[in-house]
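Asks: Some structures are shown below for you to check.
Any read-out appearing in this document is the output of simple, stated calculations on the displayed coordinates, not a laboratory observation. No experiment lies behind these values; they were computed from the predicted model shown. Cβ atoms are built from the backbone, for glycine too; each structure is taken alone.
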Structure I
Amino acid sequence: MKYFYDLHLHSCLSPCGDMDMTPNNITGMAKLLGLDVIALTDHNTCLNCEATIKAGEKNGVLVIPGMELTTSEDIHAVCLFPTLERALDWSEYVDAHRIKVKNKAEIYGRQVIMNELDEETGEIEHLLLPAAFISIMEAYKKAKEFGGICYPAHIDRDSLSILSVLGEIDPYCGFAAAELADKSKLERLRQQHPILNSLNIVTSSDAHYLENMRDAENTLELDSLSAENVISLLDTPVIKA
């Protein structure tokens, strides 16, 4: 069956995320847009995943716990996990390996942790945007150690992407997938970077505001809908004809 997805969304925990990006607002909007599965991928943390998963269960949307990791090269990568427990373990690992600078909420915005009722339960003191001491070359392998997957985010953008920083996707990284912000660029990028022909390509919104969440358009072909099946599909290398 085909399921509509958006695997790159931010909540009010991301410093650049709008305060309206609460667990219930995100999952409620996803339902209105016709999405079947979403991933919460706040910057360098998974601490709003539990609330969003619970809100998703109430609103009829599967939520995969995830993170948008900033690697040591200032490259963004999407990390997805099959269970909340694995995601939180990964979140602790990243937190122990990232630069700690106090957040200036008046500049970057607050970093708010919420429960499934959209009630504030905490706030992260240190800014979540700075890079972690995890390189793009090891990000996939490290995420796999925690039972998840990792792939480069918005590779078609001019900053904070693997192509803008390194110019190419090194096969040594081990990625089986890559994300585009604009899928109309795919054929041109495939001509310039043949490695993309062997990767699963996903297109997600990277929404930090409710109005930036996209209508249901992109689909995944799955036997049944689960976080495990989504991750397994994206982690299966494309077989070239």
Structure II
Amino acid sequence: MRNIFYLNHLILLFLFAFPTISVKSQSEGNFDLGADFVSRYVWRGSDFANSPSIQPYVSYSVKSFKAEIWGAFATATDYQEVDLVLSYQINEMFTFQLTDYFFPNGTNFNNNYFDFSKKTTGHLMEGTIAFEGTDEIPLRVSANYNFYGNDPDKSWYFEMGYSGTVSDFSYEIFLGATPGEGVYMPDGSDGFKIINTGLSLSKEIKITDHFSLPISGALIVNPQAENVFFVLGISL
């Protein structure tokens, strides 16, 4: 538990232990700050909060390392999420990532953020290995494993996506699955199931000579839950 505590807060220290906070620091590293606004927060085939969502992020990257804080805040319900992420990329092809998911309850008290006990913590730690694809092979593949925290089943999730461009649009066809019961199977069913598949499109709309607005849309189907979503998003 002590090691999990230190890992979690190493991400925060990595982000904020720098004297200059700017888009580009005086060293080799870079800060990034922004937000996405989406009509629904749909993640791995499930709708979180049934509400439009504001999703801010701040990150610091240096060479192949990146540390990020990412959040999701529903506009019509009290759903909140604050994630800490550390990632390392090799040759722009392979990514190794650690993610700490946490879901505050919307109040100022009793969130127990510093509780890392295996049986009572609200944190969920995930490890990810991903192949990002190449120009010749525009196919990404990832394996994601919940190795600690608020998932007694220690669930697996696998996803692949094929990307390309048509006219001014970038697209991706994606498919995600889980091999058994766990957090991705709220109905308690077991066995290999496809839970997330669909098509996403994105493009930039030119507003002025110096500013373009990225927009995206996705048709998402969860065959296991027999559900479908259509999500629109803009990024700042």
Structure III
Amino acid sequence: MKVAFISGTSIVNSTLFSAWDVKTVETNYGPVTYKSCGDFALINRHGYAFPLPPHAINYRANIQALATLGFQDVVSLNSVGSLKKDLPPGTFVSCSDYVGLQQGPATFFDQELKGGAPLIANNLISKLVGELAPEFKIHPGKVYVQMRGPRFETKAEIRIVQHWGDVIGMTAAHEADLCTEAGLRYNSLALIDNYANGLEGTEIDFVKFKDLVKDNQGRVNRFFQRMLEILG
């Protein structure tokens, strides 16, 4: 099966993809470096050089690169914060809808009076949910709330948006919109690395967040290994 993966900083720290070929593809929005192995391709959304913060990611180049390379199925893994007490850190979820009100969505329609209908296709999720179990339990049908970043949300902001969805992040809504515009099928997976700021009495800062992500590295590696086996 020909599948493209989009992930974040955990990919840079993983040895799972160290033997994959490193390639570059040119797009109308700039070059994109990716890794490939057989029918699989992998993009680190933050880039493989100096990691870009979420609000500075070249989302249009990333998604156009996958379309140019002939991919139709995209599986995204996002790091998120939990907005719900019953979704603790370490939980895997799949989102079927999203909220992205804080900033305008990334779009390919800069010169056209046109806009795509929002959609997360999730055409591979039922297969992944079924075959990753019982080793990994994925909670499907969640709602993703996107904020701009790069800073984390204030406690007051979390008190407002915790009623909008289940998890919070800074990247997936842009990717889902662009994939839909480009005719790609976007599949949402996310790992909860922390409770959102103030939820369950937690305080969040970037150093603590990086430590939480590092703690989850082994599980992410195994999760990706199993996905490659299932989709291969």
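Asks: Looking just at mean count of other Cβ atoms within 10 Å over residues 45-52, which of the labels I, II, III belongs to the structure with the highest value? Walk me through the intermediate numbers first.
Replies: Values: I: 26.0; II: 17.4; III: 14.5.
Largest calculated value belongs to I.
Asks: Then there is this: Quick one: mean count of other Cβ atoms within 10 Å over residues 61-68 came out at 15.8 when computed from one of I, II, III, so which one is it? Kindly include the intermediate steps, with their values, before the conclusion.
Replies: Values: I: 25.5; II: 15.8; III: 22.9.
Attributed to the structure labelled II.
Asks: Using the calculated result 9.0 for mean count of other Cβ atoms within 10 Å over residues 109-116, pick out the matching structure from I, II, III.
Replies: Numbers: I: 19.6; II: 12.5; III: 9.0.
Answer by label: III.
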